[in-house]
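Peer 1: Below you'll find a set of structures to go through.
Throughout, read-outs are computed from the coordinates displayed, never taken from laboratory work. Bear in mind the structure is a predicted one, so any value in this text is a computation, not a measurement. Cβ atoms are built from the backbone, for glycine too; each structure is taken alone.
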Structure I
Amino acid sequence: MKQFLRMAAMAVGIGWAGTAPAEEVLRGVAALPPNNVITQSFLQYVEMVNEAGKGIVSIQVIGGPEAIPPTQQDTALRNGVIDIQGGPAGYYAGSVPESEALTGATITAAQARQNGAFELLRNAWRSRLGAELLAWNGSGTRYYIYLRDMPEFDADGNVLLSGKKLRSAGTYRDWFDALGAENVMMSQSEVFSALERGVVDGFGWITFASDIGVNRLLKARVGPAVWQGSPVIMMNGARYDALPEAAKTVLQEAALALEAKITAEMPARIAEEEERLKADGISLVEPEPEAAARYEDLAYSVVWTKLEADLPDYAAKIRPLLYPDR
């Protein structure tokens, strides 16, 4: 963090003598509540920008889902109601269908920038939403299924989820269908009550399930981990283009610093989360290797098969970049 601040200060600190231009103030909003790890990441970005951009650019967070419903935030961004937003790209797959490729990635954000995948995504955000893609801050976060009861396995070692009622959202729908589970669509805020009342048997979520406060209602986390988190930070394209170069530098350097910080800290954070789950009596369950490989392959094939059907040209370009090891 300190190195980033020094570099940013050097990059933007030389200006014309005399009266400094007014600081650019950007209106920001988060898709999820403040206790969510995705929102916490966005707020880290805000802090980095505000520290490095003093007198140049700052972000004023006007709220989260209580201010603008998450499903309307992409429209608010496009229309300039807000300037900058942080949240899961999967929420806006209807606006930017190319964003679903992030879920099927097996590389880091830094690698995506190096091999050209990030530029393909950036172009998609511009053409579809009129937005500047600033950061992919979900790299390294994985997905699991969490259950109220211990899972059962068939004779081949495959986890049996057929008929299970799982809290779902757009990201999970096709995967749960392929597993034979029943999708129960609801918001994150309804998960606790749904588990407590038996409305659902479990849910799909990222690595950090402890953040949503449902551990005492769970018995198992089913692995292996699949996919990657799709949280991004995006900005209204016209507003970004109108910024002075110094402000753009602060925003871009903060994005790089945030992505690097997340990647460096992720192994320790995952280990800490797993210890917390075990301390709360949750078993970390995985099938035997062959069954685990089938489980993984199914999850990834669902993502890429859909993208190849919907956007064949785009999928042909980006799949080898984001999913090179399969």
Structure II
Amino acid sequence: MQRDKIEPSLPLDAARRRQLLAAGLALGTGALPRLAFAQDWPTKPVRLVAAQAPGSSNDATARAVAEYMTSSLGQAVVVENKPGGIGMIAADNVARSPADGYTLLITLHSQLAQAPVMLKKVPLDTSKDLVPIAAFSTGVSPMVVKKDLAVKNFKELLALARQRPVSVGNYGIGSGWQIMMTQLAKQTGARFDIVNYKGTGPMVFDLMAGNIDIGAGSLAGLGPGIQKGSFRPVLVISGGRSEKLLPGIPTWADEGFTGAAFENLTECNMILGPAGLPADVVRRVADACRESASRSEAVKNVLAQLGVEEAPLTGAELQRFIQRTWPTYQAMTRELGLQAQ
């Protein structure tokens, strides 16, 4: 008669130590190739997918940062524009890419916050399928009016909008600018017709052609037109008053408008990667972004043009920024009933 083989019993502590050792060895051997990969990265060109078209702070920031990363990382970083879909065309493209550091995203963070509440069907979970790496402020953003609009300042613009509808160019669906103008209409009874664009560049063309009355955005897109007299600034909508860049132009607060819509909708261009990106790759990209603001002439020039004085956000500071701003965007959007059309 064959007896079952009985293994000698081990004390509980000894058995537990054996299990932990085996698990640690398995984890170590699995982690070694990943660690070696992260240390070797990059060994080929990196794609930086921009969610807005050329002529925007998004594109200008992307190209300046890509130039610095190319020199600092030793591999080409190539910008690829994929505008549209509240930034979700670009975001989905990156989220579905391998988490190997060779495909990154740069997008307006407001669109990542807004997509879940503005779109009926979102192709990705913006809070889980992407990992935030760094964020560059969009700086001082003016509201501008077309050159032949019969108003001299913001007060006259508001009076005009109470008499007849004023067409408003919106550089991106779900932007803070769209929320601001919707809230302004709600508080004052003024009438604003929102016209949506895939970025600041296309909106600027229509402003110059006189097809829309007003618009807003970063100085990367609007600065040249202001200098040429193609349109005129009447208000600073975000980034604070700047006597250097926009002398004499008031802010929302100067005009008596306060509250979440006018104070808490800070905008930035955020760089992200697919979820699961190795921590060492995240760190190296974040380091390059921080360094670029002080070491790259191209990045410094873009930030100076935008009126940006603060350093890029990374790490825990970036996470706190997201936790503070995204709920405000989403709450205001629900309150105002905004939807993508």
Structure III
Amino acid sequence: MLSNMLKRKILSAMNQLKVLRLFETRMKRRLRVLMYHRFSMEKHPHRISAVEFERQLKYLKRYARVITIDEAIDGLTGKKRLPDFSTVITIDDGYRDSYEIAYPILRKLGLPATMYVVSSFMEGKAWLWTDKARYVTEHTNADRVETSVGSRRFSIPLSDSGSRLDAASMLNEALKQMSNDDKEIALEKLADDLGVQLPETPPTEYSGFNAAEAAEMGTNGITIGSHTISHPLMNRITASEQESEAKGSRRRLAELTGLEVSHFCYPNGSFDDGARLAVRNAGYRSAVSSDFGYCRREDDLDLLPRIPAEDDMLAFLQNYTGLEGVKRSTRRLLRGGSA
């Protein structure tokens, strides 16, 4: 196995020799939908720094054709020609840093984007549930997580900020396997086990932008899409709840912002046939998942794949240009699967 350092050297050489541009050109007729989540002013292990975000956007401005999600859907459905190197920028959840950090950079460079927003989060009424574990592991005085999530028992050391974030990630992965109600009970137990009082609403670090800010962005190149009412795993709620989350969030976001809301994003990339039906019945033009891939005309518009962004230019280029897609296809072929 190649070491990470050697892999980076090879990737850097491929970039300097313009090999990555060859992969990008090979995929020029495939729509790329980039997926971002959180941003920071400084380097952060789970966020895109402002410097790196601007660097990536400058690359896109030079080499790609950044279009709106509506232009992309028009292209995929044949209503309009999809330009070569078409790219859509998407940002999930609706955190304050999307407004305070990402939006000014997008506006400075004149690039459009789509922000998928959780309506109750934008109203300041609710947490995004994954942040509760992060808050608890960050604020506990304990030096180790000793708790159970469902049938799994955890004993995780908390030695520094990195280990606390890693612990939250492990706990959240286990929590994803639970129903909505059981998940909330487990999070309350986690907070109790670690001696942390969870605030009723998220503090600034974990809060979202508000409706006025969303409306402002909506008139300056940002498409506001829905990310449900409460950010549940859509494959772990009932059919009626799926319908409520899809229809209710679209209606509420429109009421709050005065904007047309026509595009949807599945929280945590989780969906099933019922969730897809609820999205279609709610009247959305498109829905994106977290599945890795480059979009083609034959793709279902309610299940478009995306490309995860990285806080590292070489990793970003590996994903964006198409090299990562080739690597994944090769691994599937070697395992005996289909490309």
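Peer 1: Of the structures labelled I, II, III, one was used to calculate mean count of other Cβ atoms within 10 Å over residues 63-70, giving 15.9. Name it. Intermediate results must be reported in sequence, preceding the final value.
Peer 2: Working: I: 15.9; II: 21.5; III: 18.9.
Clearly, the read-out refers to I.
Peer 1: May I pose another question? When mean projected area of the Cα convex hull in nm² is compared over structures I, II, III, which one is greatest? All intermediate terms of the calculation are to be shown ahead of the outcome.
Peer 2: Numbers: I: 16.7; II: 23.6; III: 17.9.
Sorting by mean projected area of the Cα convex hull in nm² in descending order puts II first.
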